[in-house]
Structure I
Amino acid sequence: MTLPKPNLDDRSFTQLVDEAKKLIPRYAPQWTDHNFSDPGITFIDLFAWLTEITLYRINLITDSHRLKYLKLLGIMPRPAIPAKVDLTFESGEKKYLEKGRKVYTEVSGKRVYYELDEEITIAPVKLEKVIVDELTGVFDRSLSNEQLDLFYAPFGLNAKKGCTLFLGFNKNSQVQDRRGK
């Protein structure tokens, strides 16, 4: 399945002319005659027409043309590799999932499948405390972590070397993997 071809710019001739006419007062305030008979308006129409033709031609570039252009530049595409994604599992009991197992989620009513790269252990854990040592003091960031709709940066946007993050889990979250570690 190929990706849909992007429409790089879908502005029409009329939109291009209107956009150019709106810029006249900013760049040429002394230009007051905006009638069709004005040579400046004729040039705007001409350049809008040329731009529309160029945009049409750009949108006709196919994948094979892109590959030829890249080859001319000495760039060879890399072979396809499987995509990787981080998954989050939740379970009320301890579970083991072996390497190669297929798991799925539903997105817009369709199943999206994933295959595990390694054996994992799912444990019923609950994060109860987030403590941060920012070198200027020790702070409890547990409430900040609970806001699910916001990006969470425990050290702020500028973490410094030597800062420490402590995570406190519930008492029943002692986990050993299948090998006994």
Structure II
Amino acid sequence: MQLMADPLFEIGNHTWTHGNLRVLHGAEVMQQIQWAQAQYELLRERLLHLPCATAVLQDEEKRIPPLPKTFRFPYGTCDAESLSSVVRSGLVPIQWSIVSGDPVRSQTANRISDEVLQAIRPGAIVVAHANGRGWHTREALQTLIPRLRSEGYRFVTVSELLRLGKSVAVDSCYELHKDDNSRYDRLFGRGTE
């Protein structure tokens, strides 16, 4: 709810249990999408009625969308069926263009920074983790953010980025190259349940 209330953040759908939507099918895919949408809706409603937030969020309520508008596939895995399900649910599927590598325990803040700086381009989306699964993410961002700003980059939400430029459509999802995430199909199905 704190991130939902922060104007610097936009919350997107990332499934209910971090399920691999290239492995799941039919009703299971729709449950992953719809349950996450429903939980967001409940949390938003709860946030808007918190006594500590009521006065602060009076004008912000219009800025916090009733439901997420974007969707990012767990593991970067999808297929035509799951893409279609996401679009039918009224969501815009989003993928990243730069992998920070922060979930790798041996990754250092300097290596994360170097990888991002080497790959950065206007319109880039960097995947990083603030959920306890990122290693040295905070330290890397303390270097990256000022450096990127000094180079003229600015940070926007995904919806703002979509309004600013031309999106690229593909028929399957991957990390950086087609089929480079196929190993996840053997490892992950329903996610964390």
Structure III
Amino acid sequence: MNKKYAMAYIIDRCIDCKACMVSCKAEWNVPEDFFRTHIDQGLKKELHGKFRMDFLPSQCNHCDKAPCVTVCPTKASHNREDGIVYVDRSRCVGCKYCIPSCPYDARFYNHDLGVAEKCTFCLPRIADGLEPACATTCPGNVRVFGDINDPASEISMVLGAAKENKQKVWKLREDLGTLPNIYYIQK
């Protein structure tokens, strides 16, 4: 069976420390005003009138049916067999069609390179047997990465345990039919 990379966020663990954002910027030399991953914040009212802050990590969702791939005129944006949505810089002409087509706001235009960029799950690190930089630097172990087709992988076990324990497991904007490969887990 082919590998199929995915990531799960255990969002109750996120404290908005931004270690994931910093490590990604350092790993990929991302321009100053842009990020390949980010954390959204929201105030949530709980029972008895108490409030708490929720943090929601986000990045490219590596969709099986990615709109950014569909609109790319040069096929620079494409789905790899391992589930990673990748931008081949040598084929990207900088038309920027993919940027507004992404429903997850996960792409940006790198003016220094003249290409569209996004998260690649740190493809060179994966090739070296390492996890993405964002996952390895997270002090709360929020991010769980791996091959979802391997039942013995950490991500498969974490998702299985979450469902078994009746934790809430979801994906963002499933209604769009993009088939995202980022999972959210919440108690």
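Nothing in this text is a laboratory measurement; each read-out follows from the coordinates by a stated rule. None of these values were measured; they are calculated from a predicted model.
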> 56, 29, 17 is what came out when semi-axes √(5λ) of the Cα gyration tensor in Å was calculated for one structure; which of I, II, III is it?
Replying inline: I
> Quick one: helix-only ellipticity at 222 nm (-39500 (n - 2.57) for each DSSP H run of 4 or more, over all residues; to 500) came out at -11500 when computed from one of I, II, III, so which one is it?
Replying inline: II
